[in-house]
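A.B. asks: So, here's a batch of structures to check.
All of the numbers you see were taken from the coordinates with simple rules; none came from a lab. Predicted model only: the values in this text are computed from it and were never measured. Cβ atoms are built from the backbone, for glycine too; each structure is taken alone.
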Structure P
């Protein structure tokens, strides 16, 4: 359930009232008219009607440059509702705007993002070399690569080219930094390539593809349902950062054969994570607000899903070929 506050011209009161009635607002309150001719209006809306309510409000208030729509989360209402529908409702849905705000801030290529990549890479490299699972998990927790992946998938679903470009730029920059830094670590740190944790990232198989697909789907599902994504972030970090660090570490030790395997694992995981996220957004019906944007996003989603499927097939063929050569 969400509390939606609308600040708009007084003349919009009747239309907003109709929208509140149409989408079964549990409560509707008119505030005091201000000196600027605007009036605050509040309505309490159940989760299933939050998105259509916001879309309808944006359609009628689009011409008012001073209008504002504010959404507040509602932790609880008293007395508790007793309808059967609310008893069965156990997971809230995130609005399109809330999802966008959540992932967009994680695509910003700033000093914080770069520092997080550097720190997580150093921690991951140490954990891989020392065969310390706890240290590797620490790198998984702080790895910032989940945000750009989810943002790219959401950008495709919404047909938002700007968001897709930002997320892709951040993702590629993060991966390049991780590989370059781990390469320097491998070059300057004399260690034997005997760590099971490190060697595990140079092995890729169908189980790796399944892990990445499950991780990407879980990450996208957590975003659409509003569930905490900390655990999901760890799962996706498992699939992305350690292989990137393994690529650099093995290159630094002049083992291009192991680096190629780690790079193949990294590529497979990126493809699977993005494909799974896009499919979840498609199934959950995440799409833009206007008809023109919907048509544009539908074409973009179809193209990108097709591209990722073809890429997955190519990666799978490469994995099979690599496995046959090693045998």
Structure Q
């Protein structure tokens, strides 16, 4: 059976797919890839189902060797990947041979890379997903981040995989300063005009206390009205922006809890989740409000382009 061997894990490398949906009512977070678009693109480049498990790397990449020939693709952050010391291209199907080693030299842009392997990563399925949820030690490879010496099984490749490349125009621009779009949240009326104005006109930095559960932002205070920051705990989704008691925003991400008790000022639109997922500590972000109809239109157009791109390829 084909497999990969981890010689160095990088800072934080985990097995992820789209996540485990349908279990939040039992208290189980969705988890899954922080940047699901990059995971999806990487899978499509190697002939996998879009939801097949990949490796998600964070800030620094792993060193991996292959026990048999196959194909890989890397999307998302650019960490200077190479095979046996020879630089390889992102967003493209790459053939590998038994005994070769994939490594990463350092981060150019972004925060997370997604490494897809032809046939997918064949770790056990837990609650209909292979995603790793670190806090509960569920899924992925033994419920944890990868370590030196780990060997992960790969699935079988049952068809010929042609070498393809994603058009550059379709690849999002991952940069350290982003303007991202939001729609109003359920408790937007809990904030005074000054607080909302600060949120929409100010720049916020990603705190070093951020993780897969949520991004803590630092910047101008967003003032609540007299009722304060607390609400009766309510459902939250990826991209929900809560305002804590100190007036600072938190963007909830892949490992978010199932419910939250802070006011929900806004929600990122689905189209811009990939941009936020690629921000790292000290990067900057600004917010622009759009209508729900505009957000839906952007997502529809992206999906339409994606279908056209891969039909052409």
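A.B. asks: Match the computed value -0.77, -0.87, -0.96, -1.25 of log10 I(q)/I(0) by the Debye sum over Cα atoms at q = 0.11, 0.12, 0.13, 0.16 Å⁻¹ to one of the structures P, Q, and report its label. Could the numbers behind the result be given before it?
C.D. replies: Working: P: -0.77, -0.87, -0.96, -1.25; Q: -0.68, -0.80, -0.92, -1.32.
It traces back to P.
A.B. asks: When mean count of other Cβ atoms within 10 Å over residues 62-69 is calculated, the result is 18.4; to which of the structures P, Q does this value belong?
C.D. replies: Details: P: 11.5; Q: 18.4.
Comparing all candidates, it corresponds to Q.
A.B. asks: A value of -4500 was derived for helix-only ellipticity at 222 nm (-39500 (n - 2.57) for each DSSP H run of 4 or more, over all residues; to 500); which structure in P, Q was it taken from?
C.D. replies: Details: P: -22500; Q: -4500.
This figure was derived from Q.
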